Structure P
Amino acid sequence: MSWELKNDRPIYIQLIEQIHFRIISGEYKSGSKLPSVRDLAAEASVNPNTMQKALSELEHSGLLVTNRTSGRFITEDQSMIQKMKLDLAKEQLENFMEQLKKLGFSDEEVKTFILESVQ
């Protein structure tokens, strides 16, 4: 997955969101070691200080755990990852439903549309 960074919001926030997504989607496996700050920064084409700030925020949230001698690791707390995954899915669904309502769909039409789309 490539890094997609835009100029409309702070870069470190976008890095947080993208790493967060990579964790909850399973691209970065629970318990696995994260690449170094410099490697991630080079991969994303950002300043290492910016990447460090993003990783510190993710560590503060509990998604990353730092072992001072071995580096950063993805949390092994599967319930935390699953809760974040469900929260993100709910947020995405709410945004989708809001867009359909703006198009003039009623609640019942939205339900029907979703049910028909998954069959």
Structure Q
Amino acid sequence: MENQKACIVKSGFWYSADKNPFWLNVVGEKVFWLGMNNKTATSQLATQWCHVGHGELNGNHIFLEWSDIPVGKDQLYGSITIEIIDDTHLKVIEDSGNFGKSEWEWVAENKSFSEL
């Protein structure tokens, strides 16, 4: 795959369409992330799943490898391709996990766990 000029995507705190929290840090063309299940009436924050990922920007896509960490119940891993709609909107277009075709929206430059 030929390297294309990467689109701009914001570092910071993001919510998926299901209100699961994600933190992304973009360093040049590298992308690092932390994601976890949201707190609900039946589940505490990160008790179902919590994963980290690392990948790269290429054109209007982010290509990541991710893995659950032993915080939540899930112990999965895989790859994911995310389309950059614009600097504050992302959409999962291909994955080897259980992401579905989720869309994410940028919320803030940072947010702590205690704010969730």
Structure R
Amino acid sequence: MVLVGDVEDKISIVVDDIADTCGTLAKAAEVLMQHRAREVIAIVTHGVLSGAAVETINKSHLSALVVTNTVPLGDKVNRCPKLKVIDISGTLAEAIRRTHNGESVSYLFNNVPV
């Protein structure tokens, strides 16, 4: 894994689409901390978190792993204090409603329902 750029004394944010076993996220956090990042936060769309992912996250240099609620997490939230979940059900419901009614979905890019 190769780092491009300067992260020294900065909060580093790693963005990905899916976190499955979390090995890559843990490795990325390790590399960022070796380059003196102040903190590493991962933001992921789908937190699959299979196998030993929770243990990998807990042992990693990640200060937080933020996921959406697109995948059921069961007891993983309780087992992983670093795990934060964002509820996107309202946004998905509004996108479906807008598609069904022939309305603009791009409206949601700047106007997220509460």
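When Cα extents along the principal axes in Å is computed for each of P, Q, R, which one produces 51, 34, 22? Don't jump to the answer; show the numbers that get you there.
Details: P: 55, 33, 23; Q: 44, 27, 22; R: 51, 34, 22.
Source structure: R.
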**Study point:** Highest-scoring label, criterion being FRET efficiency 1/(1 + (r/R0)^6) of positions 42 and 98 (r between Cβ atoms, R0 = 30 Å, to 0.05), among P, Q, R
**Key:** Q
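If helix-only ellipticity at 222 nm (-39500 (n - 2.57) for each DSSP H run of 4 or more, over all residues; to 500) is calculated from each of P, Q, R, which structure is the one that comes out at -8500? Present the calculation step by step, with values, prior to reporting the outcome.
Values: P: -20000; Q: 0; R: -8500.
Only one of P, Q, R returns -8500 for helix-only ellipticity at 222 nm (-39500 (n - 2.57) for each DSSP H run of 4 or more, over all residues; to 500), namely R.
Only the coordinates and a few stated rules stand behind these numbers; no lab work does. Treat the numbers as computed from the prediction; the structure is a model and nothing was measured. Cβ atoms are built from the backbone, for glycine too; each structure is taken alone.
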